[in-house]
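Please go over the structures that come below.
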Structure P
């Protein structure tokens, strides 16, 4: 029985020959095209004893021999939304270079300050982007286009794109951005405007469903590792030193878990997926107390979304993207740890570090730079064939097409039964449960 195929919507049949050279035309610089019959399975480990293969097939990304849009009559637009993330400028640069150099698309617009730039009432007209404009932006952190949170009316945004003559639209952002992108795709279909909407998933937290890794995550883990090592040095230098590091991870603990493994100096890793207690024999405070009696120092890494159930709140607030504003678990733990040991008359020296904004604004490291380039180029390939309502994702080190609606129903989480978390437990030696 064939696994279900993740269907990708198309604006129409692709009938125009691709301007990219084929192997026969240019044997010295071959460009093998990807066939529409090529797919990548979500799961590479299959249980042959199972009655049904619990799997999904994703279209393999890459250049096609036939395209839908005539490059000479086509314009593109690029937008960056949400929080900063290492690699945004890399994606912008590679999109521009691929559009111009691979396909000959001359008009490329940069939309300023996120989706707000697609509403003329906000007063942020687009800028034109050329290869010269983006030649060295990959060396910089942040985004040259600016960013923002919050939605705009999808019909207004489509009308703006239509007035610019844009048929290729590349939103770079997380699940909220891609939800907005899918609404733009639907509005364009309703208005009869041929618009290929192909998203590049951006989340430093690595929490996009069905995607193995998103850009920015590797850079964040590498930077967080260095911060943890500094916290470890500080903790060891004083009596009963506690290095407490708060890392990004609003709903998923991938950065905290990855940095914990990379450092090897973390004693307790706290993530949103695993609730923990402070009080009681198996609570964090008692466990920490016993650790300090033995070793005289400890390092704790906490993801920003962990332990929210412990913090009293009058009301829950949300940001412009609809995300819950979490209370500051780092400062909360710092105060509770200090109060706990003070009540026992025991000295404790808490060294608290929150490097979040220092990490978000970094340029992409080597691994992320390579990933950004691949995501961007394959986004252009997909859009030129008339595919729409999708993102480009990395699955088993292969670029694939993932329908946008599939990733907007939730967030990828660290599995407490998976290899990643089992490795964290092995490296830290922390209790498997805090209850």
Structure Q
């Protein structure tokens, strides 16, 4: 364990390196003078003190000190400890993370004091091995089928659901109108496993895995008992891995009938014509796929950088990132109907994954920060404006509307500027590594 001893009048402290991002400062004051701190603490206490015969804040300092002596001494000692700690941090030029933990306090009233301060610091990161990294970027292409699928999304609001009168078998893409009743192993038939004239899109994954697959091939009027097991990770505790059978009756088979996509309809959706829709949709889909391919490439780059550069990360940064991930995930899960009990079960089950993801993100951030400094990369106002224009083009929203949204919240804008800095760093980084 490395130690650095710093000495001054009537005191000394030792800096111990616990790991790459943790230091312990061991303080030992063999003689102690709290006069300045006590004087300051008395004046602070005077402001809020009411003593008999004096208005609030007007009691003599000597009386305030006499009445509140132990508390004042405690506050003075606390102030002394804080001052000495931050003085040492400045002298050692430590880039601290979060707050220190004070331990092993040994105070001999008015004579001497010893204490330890455990503190996390940002680790020194020097990214190496860039010349050995090889990654592959996916080739991006947009097919006619991709454009047709997007066309159907737009026409969805105009489509009509019609029953198929012919003698056909149920297949993926059809809409099944069904009656069903679920039965548990013990014979119970819960109300929340029952449905009448329920419309289910086959292939949508709306029901538990296997249900829709086992319906394929059924004909109108057919009845079938579908036997399944609920998934291991199902969000209702008592149904995890539970075996169940569904008595199912197929009442009707329907399909969506889409109107022809005409210039008039294209104008309703904000395009000049069908041709304009196809041109712009193809460009937007290409940009979207290009972003997805870049994100996948960046993830691969980070994984290889982390593998090649081992260093400790501050636990407090990981905890903060994990809390942020949980907050975002909670919001999404609540939107899907999760209550507090379900959230608790979910986070208990996936705690390890969340911690691993948070650690990865902290490592990634520290590596990218080091590289940004190496390349002298910063996010400027012109970068911000360019990103707003890019977002507007991809979303169909007005640039000023998006700019106003980010401009109204310093944290939101800060996050976007950080993301822009990372993007620019990746562009510089890709000049140094091999990208196939």
Task: Which of P, Q leads on mean projected area of the Cα convex hull in nm², for residues 161-200 alone, largest value - done: Q
Open item on the list: Matching task: 99, 56, 37 is the computed value of Cα extents along the principal axes in Å, for residues 57-248 alone. Pick the structure from P, Q.
Closed with: Q
- [ ] Name the one structure among P, Q that mean projected area of the Cα convex hull in nm² of 35.5 was derived from.
- [x] Q
- [ ] Can you spot which of P, Q the value 4.4 was calculated from, given it is distance in nm of label points 7 Å out along Cα→Cβ at positions 49 and 65?
- [x] P
TODO: Can you spot which of P, Q the value -15000 was calculated from, given it is helix-only ellipticity at 222 nm (-39500 (n - 2.57) for each DSSP H run of 4 or more, over all residues; to 500)?
DONE: Q
- [ ] Work out which structure the value 13.1 belongs to, where mean count of other Cβ atoms within 10 Å over residues 89-96 was derived from one of P, Q.
- [x] Q
Open item on the list: Taking distance in nm of label points 7 Å out along Cα→Cβ at positions 225 and 281 as the criterion, which structure among P, Q has the greatest value?
Closed with: Q
TODO: Can you spot which of P, Q the value 0.75 was calculated from, given it is FRET efficiency 1/(1 + (r/R0)^6) of positions 17 and 73 (r between Cβ atoms, R0 = 41 Å, to 0.05)?
DONE: Q
Open item on the list: Of the structures labelled P, Q, one was used to calculate relative contact order in percent (Cα under 8 Å, 6 or more apart), giving 15. Name it.
Closed with: Q
Task: Origin of the derived value 2.5 (distance in nm of label points 7 Å out along Cα→Cβ at positions 137 and 217; candidates P, Q) - done: P
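Every number in this text was worked out from the coordinates using simple rules, so none of it is lab data. Keep in mind it's a predicted model, so treat the numbers as computed, not measured. Cβ atoms are built from the backbone, for glycine too; each structure is taken alone.
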